[in-house]
Structure 1
Amino acid sequence: MTPGRRWGGLVAPTPEEVARPLPGDDLVPHATTVMDRAFTLPAAPPEVWPWLVQLGKRRAGWYLPRRVEWCLPRTRRAVRHVDDRWQGLAVGDVIPDWGGREETFTVALIDPPRALVHTSRRGRTDVSWALCLAGEGAATRLHLRLRLGPVRHPRLVGTAGELVDLLTVLGLAAGLAERLAGQPDRR
């Protein structure tokens, strides 16, 4: 087993999740590339939702585990609490993205606490990014789907893009789980 497959299993969706239509799939109907990731968090969907709403550059950041954030300058670390100033997200809001200086996401759908869908255009490629929550009780299954189309270099996206997405979502999964466990902020 290669390291990528072993680690990728931590954020692997089930075959049923991959086959299931998600909100936002229609926004890039002829996607050339679709990347699905999923993981379980130790909190109910209403507890997870505020953390997703505040994600983003120049907002709460991108959650990484403490052991990874330690390597970043303090100003680049994500918040470790829910912040009211980022909870008013609405359809049409634009969120800066790390994909480049001018790259952004636009909120296309918001259905608390079940679905948040962003769209973007990267050159000639349309992008949708769905974050969908399911669960009852003390656990939430978070399913992320990134749809891209048309993709100019599908082999590059299928290798390098998949690796970047995998590493990013692994960090998000660990960072969110850590924050939901209520570890105090020790910046």
Structure 2
Amino acid sequence: MGVTGILLAAGQGSRLGGGKLLHKLASGDSIGITSYRNLCTALDHVLVVVRPNDAPLRDEFSRAGAVLIDCADALQGQSHSLIAGVHATPAGHALVVALGDMPFVQVETIRALVRSIRSGALIAAPYYLGSRGNPIAFAAHLRQELLLVSGDMGAREVVKRHAHELMKINCADPGVLRDIDTPQDLAGS
């Protein structure tokens, strides 16, 4: 079974003053590129959803070899970015939906999600100390439901609808809960 990673990287990052995914981490790589490389290490096929007019971010991902998917209406809510990514995914592929501002997710966590989906899970999500995190994996037959999401909720409504079928992946990975939204979130990274 094919599994495609979709990195949602089309937000403005306004709480960090804009251009959030270009901010450098202590490693020297940007937030966005670190998130992308983590997905690429765990998956063979990764798509990055970006705004068509975000030239600096597009250039950064292009230099890293990313396959870019344009989402002209990304500012209308995360669901638009998700739909653009799902549309670009090969038919029959399961999906791992990741957020561009979560560079601390461990590669092994992503691999555990993929193993769960390949073993028959409908939806798989990482849990750290009892809290659900990201990314989230979806079986291929949820594609049509993902194409119908709306607003800024992204895939949350699909996860909620299938909560009883969600496979919880308990992990020792605090990165599944750590997104970067403010300058304080960058401290110590």
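Some notes on this structure:
- Structure from which 26 was derived, relative contact order in percent (Cα under 8 Å, 6 or more apart), options 1, 2: 2
- Ranking 1, 2 by distance in nm of label points 7 Å out along Cα→Cβ at positions 24 and 152, the structure that comes out highest: 2
- In this comparison of 1, 2, the computed figure 1.3 for distance in nm of label points 7 Å out along Cα→Cβ at positions 64 and 144 is attributed to 1.
- Computing distance in nm of label points 7 Å out along Cα→Cβ at positions 160 and 176 across structures 1, 2 gives 2.1 for structure 2.
- Here distance in nm of label points 7 Å out along Cα→Cβ at positions 120 and 168 is compared for structures 1, 2. The highest value is that of 2.
- Entry that produces -6500 once helix-only ellipticity at 222 nm (-39500 (n - 2.57) for each DSSP H run of 4 or more, over all residues; to 500) is calculated, selected from 1, 2: 1
Read the figures in this text as sums done on the coordinates, not as results from a lab. What you are looking at is a predicted structure, and each value in this text was computed from that prediction instead of being measured. Cβ atoms are built from the backbone, for glycine too; each structure is taken alone.
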